[in-house]
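Listed below are the structures to be examined.
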Structure I
Amino acid sequence: MRMINNCLKFLIIFSLISGFISFARAEEKIVAVVNNEIITQRDLEAFLNFMRIQLSKEYSAKELDEKIAVMKSDLLDRLIEDRLILQEARRNNLKADEGRIKAKIDELKKRYDSPTDFENSLKNQGLVESDLEARVRDQILMYNIVEVKIRDKIVIKPAEITEYYNKNTSEFNLSEERDFHSLAGADESDARKAVESLKQGKDMKTVAKETAFSLNAFSARKNGELKKDVEDVLFSLNSGEVSDPIKIKDSYYVFQLFKIKPAHQQALSEVQEAIHATLYEKKMQEAMTKWVEELKKKAYLKKI
């Protein structure tokens, strides 16, 4: 009986695939079947085009190409998982709020200089706004079902936060931190005048007005984030001391050290929110992986 059921299931799936293929155009080659739905080559390309729209204003052209290349390596597996999650959302009768869809589209539009720029970007990716709305609707549906099945069920107990802190104390050791003011401008002679004025006791705001240099405040630790030659100068200063002008790219900078915060270990009260976020993310990923694997076990999946 079980063999008959398996054969019948195979025949039904084969019939579905045959039917899909007979209606699909050559450029819509079927690449996978997920239960009673198909994923085509066009779906893969449309997804990549959608990601280009989402990320185009966040990355340079080269960085974007690199990111898309990484996505391509496991794109089909990702789309299969997305399709399973969407199917689960529909089985649970979840809906995507139209207001959220519009808000997301508006947010994407704001990344462009003009409506025409936005429309041209869509056109270059072979998309229209309705395609974008459909993708955003799917994203929101997936978010909603994950909220119900995963996020709402994750609990982080205070004891877990304390245990993590006690086991990972080295993560919360902060090295010495220094607070600086800086002046930046294009003229080296003005930068040297600024140094002399500061050494004579004038404050940074006054000198900034006199030289038309920009005034900024920032903090730094000796951890390699700054260029080594700049870091060496900044961490050789004593409190209140002023650096000589330093050329960085096309500007001259003058730095003044105004506060040193000694190295110390952060208290649990300072880091408990960060630990909560770390533990939440870990449990979220574990639960998500387990849930998706369960969906796969119950589904009919075939790559073609």
Structure II
Amino acid sequence: MPDDVSPRAATIQVQNLTKVYGYTEALRDVSFDVGKGEVLGFLGPNGAGKTTTMRILTGFMPPSSGTARVAGYDVFYDSIEVRKRIGYLPETVPLYTEMSVWDYLDFAARLRGVAQRDQAIERAMEMTNIGDKADTLIGKLSKGYRQRVGIAQAVVHNPEVLILDEPTIGLDPKQIIEIRNLIKSLAGDHTVILSTHILPEVSQICSRVLIINEGKIVAEDTPARLAARVRGAEHVYLQVAKPAPEIPAEIEKVQGVLGVQAKDAAAGVYEIETTPNTDRRADIAALAVQRGWGLLELRPVSLSLEEVFLKLTTTEEEAA
């Protein structure tokens, strides 16, 4: 391990990561950092390079070039040290269906070198709410409970870093909320990378989002700032009680207003585009009151994470 790397650094550092399969570049010069205690949403369409990145970070495969460090250790030169400090939930959970939940977690804890296994297993089962299934054979569990067991094996050794690939897949709505709360509770003490196709989940859990497409990072920011960057201008939703044909033209006279679109003229609903990084709602409200339109609602409009994702990962040919 290079001398300038501290083994105490609880972070993920990826620099110029490239992975080539034959003539296919699965990853192209990917670089990003994840700070201690951060929950990073890792998004991308199928085949974008998410799974390849996670497999490299967890030591399942080497990169073709570039470097990756987990908790200060190089994933290639210090693979064993990385595995001690990482908890990994793959999309397909590796479970032994003929084992009981307790026996499987005990097996996972022994593989991880956990000293006080009973306490560690009880803590992991409590975290994932599977304590009443300790003696049940995994093969007799529902898909949702199997997913919980998979998460329990990922946290049984209390790792510094967690990499979770679709952690709520197969869960019912109540279980999804419980797992989301679990992931939130891990923030601060653990560094988490969360890969999921449930985009609202990212908005609720993650402090930052990284979007990968065709092996390259195409965006990296908070969900709110990503939406603002993609849209380019500010948008405002306006609803008035007394719609009139002249309203759009009147609003367009307000300084900073770029355009007005009648979304539902009969209901008095308009979407107003204004210059970036400006808030014109006070001026628009004053105009509505002055003209006696009967202001009912005035609020900013932001792109959903789904819309941001589609704009950043859809090619012009696909859109056409």
Structure III
Amino acid sequence: MEGDHYLELRTDRPGERLWVHQASEAPGVAFMKVQNSDRRWEVVHDTFAVCLLQGPAPIRAKWQYRRRSLSLGAGEIQVMEPGEVHKTTDVSGRASFFVMQLEPALLNETARELGAHHGARFRGCQFDDPALRAQIERLDSSLQSPASRLELDCQLAQTMRRLLLGCAESAPGTRAEGPLHPGVRRARRRLDQSFSEDLSLEALAKEAGMAKFYFAHCFADAYGVSPSRYLVMRRVEVARRLLQCGRSIAEASAMTGFADQSHLTRTFRSFLGYTPGTWARAMRRRVLHSPPHSNRKR
């Protein structure tokens, strides 16, 4: 697996691979990835557990939970509550899956921040929710890549929000002051002014005077993107202007908070469709071929 966020553990099954990640950047959360497993899992968690069965596509797994027998297919999601035993009774092949474990205090606090007065309660234990599946995959990708702490926190916040909105007994609402909260505007100004810094979600939430994951939800509602994506967009725009003014790619990447030139190049191209080098060359040609100012008297 690419990246150095996950720690691989040796198991007793030939071909089975298992990675764990205890996120120091996100207290109260742990992650596990498993590939090529035909194990009959039998587990009890003291956390909320969310499991995405990633594949392969024809896979079917039978499992038991709360005295019920259920059947799970690729792309479907299990949601287990604290203290509940669940076990796999049969699996049609070697499966791959991703598990997120959330401390009850964290998920309950997030639910209350979003307006669910009684915390996190789920209307079922198995869901086929494309939006939640896509969000879990994005979180998994962030964990496998050198994502910033802000990016990881925002992906986690969006995953918990999507989980609660899509699967909770009664979906939480949005507090009326959320998107218009003056603290959200203060945090955006901080992003605009301090775009080259390694900002955390905690720092931005403190600037806003709001709880961390509720702030991430309100910011996305107000501006249409997460704080982490807004920060990257701001960095790309400033880098574009620096290159337009004649700065080198190395200078632009250093001045805008990118790790190096290749990081800037990948991000620049993903947003704009062309590389910083292409943009810089075009700007140089524009300067070289611009018509001289006329000295004729009018």
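Bear in mind that the values in this text are calculations on the coordinates, not laboratory data. Just so you know, these numbers come straight off a predicted model, no measurement behind them. Cβ atoms are built from the backbone, for glycine too; each structure is taken alone.
Below are the figures for this structure:
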item: Per Rg/Rh (Cα atoms, Kirkwood Rh), for residues 91-154 alone, the highest-valued of structures I, II, III; result: I
item: Structures I, II, III, by relative contact order in percent (Cα under 8 Å, 6 or more apart): label with the highest value; result: I
item: Label whose coordinates, when log10 I(q)/I(0) by the Debye sum over Cα atoms at q = 0.15, 0.20 Å⁻¹, for residues 131-202 alone is calculated, return -0.76, -0.97 (choices I, II, III); result: I
item: Given -19000 for helix-only ellipticity at 222 nm (-39500 (n - 2.57) for each DSSP H run of 4 or more, over all residues; to 500), calculated: source structure among I, II, III; result: I
item: Value 4.7, calculated as distance in nm of label points 7 Å out along Cα→Cβ at positions 75 and 267, assigned to which of I, II, III; result: II
